[in-house]
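Below are structures written as structure tokens.
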Structure P
Amino acid sequence: MVLTRRAGIKLIYTDKEVELSNELSSLTITDNISGVIDSIDFILKNNNNRLLSEENELCIGEKVQFELWTQNWNSVEEGIKTYPLGIYYIDTRGFDNERGTFKALSIPGGDSQDEVNTKTWGEISLKSLNQEFADKYKINAYFNSKDNPLLKDIKQENEADLSFLKKIAEEEGFNFKINVDKLIMFDIEEYERMPSKHQIDLNNITYSIDEETKNLYTRVEIKYKKSKFLDEEKITYSLKDFGIKIPGKVKEKNLKINARSKSSNLKKLAKVRLFKENRGRVTLNTTIVDKIDLYSGDVIEIINAGVFSGRYMIKKTTKKLPDLDVKISAYKIWEE
């Protein structure tokens, strides 16, 4: 017997599993590569005010977990496959006669983490710093890098925890994000060297490609002091120092910063800042169907794109269900 292609969504709430296939109007998951708290927005049918009852209530602050299932989606032999969609905490909700509208964030308390704090560390590794804040929020920590920079004399001064952690991570060349009940840090350069997860042929999709040179920097100039008792020093690095050649005619432009890596690796800091500023030079936006397992941080290969062919890093995905549409925004990886 040939089964019809099917898909559905399951919700796990307070250890109770609920099939939402007939109750879900829409679900949108936003997954960012860095900085922004990931979120999920979903709309449920509110027939006969069922969502207002204590039995069906989804409470503010409670954890919700979603799972997508498909049956015979790509072939008759495929059977049933499941895809975890993440763990979130309900942040806002609203109701009318027809629907209940919910927004959930990937960290407990969500935006309430804007409370500012002050603390100093004499010496701590980046991995340990990430773990310390994860323990504070009673969630998990994820750290992926061959290197674990040792930070010295760092201070959180009237700063929100997540903003502070993001700043420190980026100074060391790491991406920081909150996703699936975790504080995540990873070396963006290492991720850019990973094998591509999916190939996209521009002849088969609707897309847009944008190239920008207005904010393209070719050199970085770092002013720093080895200690407060010594004079200010200056060091300069260019894209050429890192083996990068920019196509076309681009004017020389300096990025000037008064900062230093907390691990005192100034060359790494220069490369981090140059690459960060220039990663938006070429961006691709498209929508594909059925690739629900693509996430921000994945590398994809773009073919039949002429001079824009090559490897791209996904910086944001927006997944809309139940249609399985995946909107992708990606930047072209520098070729060293």
Structure Q
Amino acid sequence: MPRVMQAVAATAWGEPDVLRPVEVPVPSLLPGEMLVRVEAAGVNPTDWKSRATGGRGYWRDPAILGFDVAGVVEEVADGSHRFAVGDHVFGMPRFPLPAEAYAQYVAAPARQLARIPEGIGFAEAASLPLAGLTALQAIEDAGRCLPGQSVLVCAAGGGVGRLAVQIALALGAEVTACARPARLEEAAAAGAAVVAVRDDGLPVVTSRHDVVIDPFGGDRTAALLDWCAPGGTLVSLIPRTAPTVEEAARARGIPLRRVVVEASEVGMQRIAGWVAEGRVRPRVALELPLAAAADAHRAGERGGLDGKIVLRPWQRGQGATDEEVTP
């Protein structure tokens, strides 16, 4: 008899109630893979967007969501020597293909994971991969930021924005963070200049920067061209931009680069190193049992949480109270 495990899958595409518990076989391993006992799975906006629409259509049946994973190595495929049974690891394996992290076990390529640094637990580790790699690749790869250059991070209190501020500072940039005042204390304490925002989320004052991080898309992407210094770069975290916005950027000689995050062993190791040094600090706002995945998606879509949502596959419980999921 094959081993089985508990997971949560989307039984259709739609509202959070389509997320249901399922029992599926424990994954088998291909060469170069490891079996990881999932201790925590991060919940990201791409999860609930995929649940609502089917995303890019990469899902298998049953459609087990979840990209961020942290856990313990239970088995290593023959010939792989990077990790050993018992190691604590985290990462974002296979993206944009499904990691299927909303489950008790995940099969993952060994070279897309990193060791969890000392000083943080599984929940904190699971909050880092997708948001942290997005921030790193936006600033360093797309933005081509060099030490001493100026970076503007909009929505600096969000999941990617908070880490973008910390990572840009770790890379030696001069950082300006903009967000609602209540979300700026952490950025200021880390060493960033802080600026409040207008009702549309854009900074209240115009300043020029070498790299501008756009989390918005749409008309606000075009507006952020005004914050780019001569020779600067506008980096959008939104995978699509309107032709009119691209034309406006070209007319002003400003590179507009879009970021789609990629799995990266090297990137995960660097993030782990910054965590160990205290330069990057994960923040978890809500931990729920795997069976409460629908509640986790409702809380994420409602917004207002100061930190990430994490599911715990081995934690008992069937759901969350209104007090637990209401900001």
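So mean count of other Cβ atoms within 10 Å over residues 136-143, computed for just one structure, reads 22.8; which one of P, Q is that?
It was calculated from structure Q.
Work out which structure the value 6, 27, 33, 24, 9, 1, 0 belongs to, where P(r) over Cα pairs in 10 Å bins from 0, in percent was derived from one of P, Q.
Structure of origin is Q.
Which structure, out of P, Q, was helix-only ellipticity at 222 nm (-39500 (n - 2.57) for each DSSP H run of 4 or more, over all residues; to 500) derived from, given a value of -6500?
Source structure: Q.
For which of the structures P, Q does the calculation of FRET efficiency 1/(1 + (r/R0)^6) of positions 80 and 232 (r between Cβ atoms, R0 = 41 Å, to 0.05) return 0.45?
Q
FYI, it's all coordinate maths here, none of it is from the lab. As the structure is a prediction and not an experimental result, all values here were calculated from the model. Cβ atoms are built from the backbone, for glycine too; each structure is taken alone.
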